[in-house]
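Below are structures written as C-alpha cells.
No value in this document is a laboratory result; all are computed from the given coordinates. Everything numeric in this text was worked out from a predicted model, so none of it was measured. Cβ atoms are built from the backbone, for glycine too; each structure is taken alone.
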Structure I
Amino acid sequence: MALLKTTRFVGAQIDNFLDLVSNSATLFQLGMEDYLSDRISQFEERLNQIREVENKADDLRITAERYLYEHTLIPENRGDVLAILENTDEVVDNIKDSLMNFSIEMPAIPAELHDLWMQTTKASVAAVEQLVMAVRSFFRDIAAVNNYIHKVYFFEREADQLGEKLRRLIFAMDDDLSHKIQLRYFALHIERISDYAQNVCDRLAIYTIKRQL
C-alpha cells in the first residue's frame, strides 16, 4: 500500500478489515435467504457470525488507527485514512443492526414479496462489495477508485428502484395496515444499506480528488 509509507503490518490490518466488511455483506444476504426460507436457527447463526465479524472489524480498525497515529503516515493523509476506516466500519454496524432487528421482531414476510425482497437485498449487498473494492483501490491504485465508486452509485440507485417497487407491492396487499407499516420499515432497512455505502463513497471521492491534486 504505497500511500501508507509504513510497515506491512498496517497494510495487512486494513486488508483484513476490508475482508470482514465484505464478509458482513455476504452473511447478510445469506441471512435473508435463510429467513425467507424459514430456516430460523440458521438465520440466527448468521446473526451471531455477523456479530463476531463486527467485533473483529472494530478491533482491526482500532489497531490500524492507533498505528497510524503513532507512526510515519503524513498528517494530511492520516486524517483521510482514519475517516475512511471509521466510515466503512459504520456499514458493518448497520448491517448487523438490520439483521438484529429481524431477529427481535420476526416480521412475517408474505411469499409474494420474496422475489423483490431478495432483489433489493442483492442490490444493497452489491453496493457494499463495490465499496470494498473502491477503498482497496484508494490504497493500491488511485486511478481505479472512481470506477468502483460509479458502481456503488449504480447499485444504490438499483436498490432504491427495487425498494420502491417493494414498498408499493407491500401497500397494495390486502393486509392489516400495521403489518404493512412493519414490512415497509424492514424493506427500508435493507434499502438503506446501499445508502450507507454511497455515503462512504461520497467522502471517498473527495479524498481521492485531494490525493490526485
Structure II
Amino acid sequence: MENRYMRADLVAEKIAAGKHREFIGGMWEALGDLQFAYMKSVGLLAHHKLLDVGCGSLRGGVHFIPYLEPKHYFGFDINQSLMEAGLTNELSDELRQSHIRAENFSSSDDFTYPAQWQALDFAIGLSLFTHLSLNTIKLCLWQTRKVLKTGGKFHATIFLVEKKNMFVAHQQSAEVLSHPTKDPFHYTHEDMEYLAAATGFSLCSIDDFEHPRNQKMAVFQKI
C-alpha cells in the first residue's frame, strides 16, 4: 500500500474517535492558514474556481469555501468518509447551505473527476505528492489537466532534494525523513520537469513556501 491514507479501516477508526484533523498530518490551523494565504498571493480571487486535490477533512476548505463565490470550491480525496467528516464537523449549517453542493465533492482511487468539472482556474495539492510515487503523481497530473482551463495552474507541494541525493534518505526537518521509494517521498527538480512534460504541463517554478516541514511548492501550468 502506497500510503496510510489508502487504508479505509484506519480512516474510519480515526473519524470515529473524532480525530479527522489529526489524521491528515496535524498542524491544522497553521497549514490551513498557510495554504490560504499562499493561494491568495498567487492570484486566487473570489470568482475563480478552485480544485483542492487531497482535500481531506477540509483543512484548507474551511478557508477557501467562504472566500470563494458559492459553489466555486471543488474538493477531491481518496477517502469519501474523510471529506464527509470535514463537511459535517468543520462547516456551519449556513455555509453548507449557501456555498457548497454535493456535486462539487468526489472521491476515487485513480483521480477520476466528475465529467461536469470543467475549466477550473486553479488546483492545489498540499502534502499530496509527498505521499505519492512518481507514477501516481503522473496519473494525478494527467487527470487534473483535464479539468483545468488552458493556462490554469496546479500548485503542489513536494519534498525536494538535489540530484546527487535522490537515492538516499534525506532529513527535511526535525520530524521528517524523506525517501526515494517510500512515503514520505522526495523528488528532484528534474523529476518535476519530466512529469510536467509527460502530462501536458509546463513547470513554472519550484518555490520556497515557508512550510514548517520544508515542503516546496511546484507550480504546473496547463499548456
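Annotations for the structure displayed:
- Structures I, II were shown, and relative contact order in percent (Cα under 8 Å, 6 or more apart) at 17 was computed from II.
- Among candidates I, II, the computation of mean count of other Cβ atoms within 10 Å over residues 112-119 that gave 12.6 used structure II.
- Parent structure of the calculated result -31000, given that helix-only ellipticity at 222 nm (-39500 (n - 2.57) for each DSSP H run of 4 or more, over all residues; to 500) is the read-out and I, II the choices: I
- Structure (I, II) behind the derived value -0.26, -0.71 of log10 I(q)/I(0) by the Debye sum over Cα atoms at q = 0.08, 0.13 Å⁻¹: II
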